[in-house]
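Coordinate-derived values only; no laboratory data. Note that the coordinates shown come from a computational prediction; the quantities given were computed from them, not determined experimentally. Cβ atoms are built from the backbone, for glycine too; each structure is taken alone.
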Structure P
Amino acid sequence: MKNKKIITIDGPSASGKGLLAKELAKHLDFLLLDSGLLYRAYSYCFDQTQSHDKTMLLFSELTIKGVTGAMEVYEGVNNITQLLRHEKVAKSASKLSGLQETRENLIPFQRKLAGSIGLVADGRDMGTVVFPDAATKIFLVADVEVRAQRRFLELQNTDQGVNMRDLIEDIRLRDEADRTRELSPLVPAADSIEVNSSNLQPQEVVNKVLQIYKEQIKEI
């Protein structure tokens with residue numbers, strides 16, 4: 001039985017999944033699951049411990065807060081959400097996400113977030129592995145150059161040194177790693193709908209997916 005209270009947004013890095021998931025969650029008053037942020041938080045803890053068992057102890061001490069259309073991570077009283085957005089953490093998380101120990105630790109945690117309130121889950125394997133019963137599954141894609149430009153704009157106001165050539169190459173390498181990893185590779189679910197955001201404004205993508213969602217839940 002399909003769960004009409006779950007929407008999954010999967011796709012490659014910088015395809016616009018985060019913004020889409022955030023706007024959908026706000027519009028529908030659903031909880032947002034930013035799985036990328038969770039994996040970065042896990043990676044942040046792992047870098048301090050180099051042990052999956054010890055990492056889970058540290059991870060369990062973090063506070064994961066749901067705010068309007070967003071998730072935030074706190075270490076004690078310190079909001080470390082922006083720290084987790086750093087490219088160094090992202091690269092580390094990308095490597096760790098392909099390990100069985102990492103996924104075995106985080107998949108149950110993610111599933112616990114699903115409840116009666118409704119959930120928009122953003123990630124790489126939300127529709128294929130974590131929430132295979134989701135009624136609406138979106139696979140969001142965009143051209144590599146478009147995704148690199150989006151990432152550049154996101155990072156240019158930070159203290160991180162970035163350039164377009166490096167970003168394009170990094171995205172291509174990350175795509176290849178995500179597609180070819182043995183465990184939970186980046187592939188669209190058989191019942192997902194592909195949406196290409198390359199030539200669409202963010203609100204156009206949101207409107208398109210909302211229409212898909214409304215049409216699909218009518219059939220349940």
Structure Q
Amino acid sequence: MTTDDHIVFIVDDDERVREALAELLASHGLRAVAFGSAGEYVSAVKPDVPACLVLDIELPDINGLELQRQIAGGDHPAVVFITGHGDIPSSVRAIKRGAVDFLTKPFSDADLMAAIQAALAQDREIRSERAERDVLKQRYYDLTPREREVLPLVISGLLNKQAAAELGISEVTLQIHRRNVMQKMAAASLADLVRIAQRLEIPITHSRRTGGSGV
């Protein structure tokens with residue numbers, strides 16, 4: 001791991017804690033940036049790399065749990081909570097909202113590092129999945145309007161003859177569009193195309209009907 005392929009954000013109102021955590025992370029080869037408040041963290045420009053947010057509960061502007069709630073669903077890293085005022089209800093809320101860990105001060109360096117590494121690994125996986133989904137979205141956008149009509153019919157399992165009738169086109173034309181869809185979406189098989197469509201949340205709007213022939 002290099003210092004350019006990740007970042008750890010530290011949000012704690014205690015300067016001594018921020019410095020100690022930054023030194024600890026540096027000793028493990030991890031890049032860290034520290035903030036004294038939630039507002040400073042939110043307004044900061046953040047690099048587009050895998051990240052982790054080490055977040056204190058008690059902050060001068062808003063509660064750390066409230067910050068977690070506000071950034072939930074956005075493009076923010078996994079959270080590791082650290083606090084000197086921990087309680088079971090707070091830890092339960094934090095974990096239910098996706099926090100990787102909830103550590104009560106004093107905690108061991110090993111526990112903190114394990115939580116941070118887990119958070120970074122989780123963020124890398126999320127970013128990788130997002131990048132793959134973006135590629136699939138671009139392939140979908142490259143389809144012609146007609147090919148976008150053909151795709152849900154194909155993944156619904158309709159025969160070529162049935163799909164062609166649905167669109168009011170010839171079976172030969174349907175086959176051409178189907179082949180183009182497979183090629184443009186880089187699908188190796190129908191099952192592969194179905195998986196791609198599921199990732200893009202393209203609904204299956206038709207059920208296969210019996211009768212007719214064709215593949």
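Structures P, Q were shown, and mean count of other Cβ atoms within 10 Å over residues 8-15 at 25.5 was computed from P.
Ranked by Cα Rg over 2.2 N^0.38 Å, for residues 112-199 alone, structures P, Q are led by Q, which has the greatest value.
Calculating distance in nm of label points 7 Å out along Cα→Cβ at positions 64 and 184 for structures P, Q picks out Q as the one with the greatest value. Which one of P, Q has FRET efficiency 1/(1 + (r/R0)^6) of positions 40 and 168 (r between Cβ atoms, R0 = 35 Å, to 0.05), as calculated from the coordinates, equal to 0.95? The value was obtained from structure P. Between structures P, Q, the calculation of distance in nm of label points 7 Å out along Cα→Cβ at positions 120 and 152 yields its largest number for Q. Here relative contact order in percent (Cα under 8 Å, 6 or more apart) was derived from just one of the structures P, Q, and that gives 15; the source is Q. From which structure (P, Q) was Rg/Rh (Cα atoms, Kirkwood Rh) calculated, if the value obtained is 0.94? Here the read-out was taken from P.
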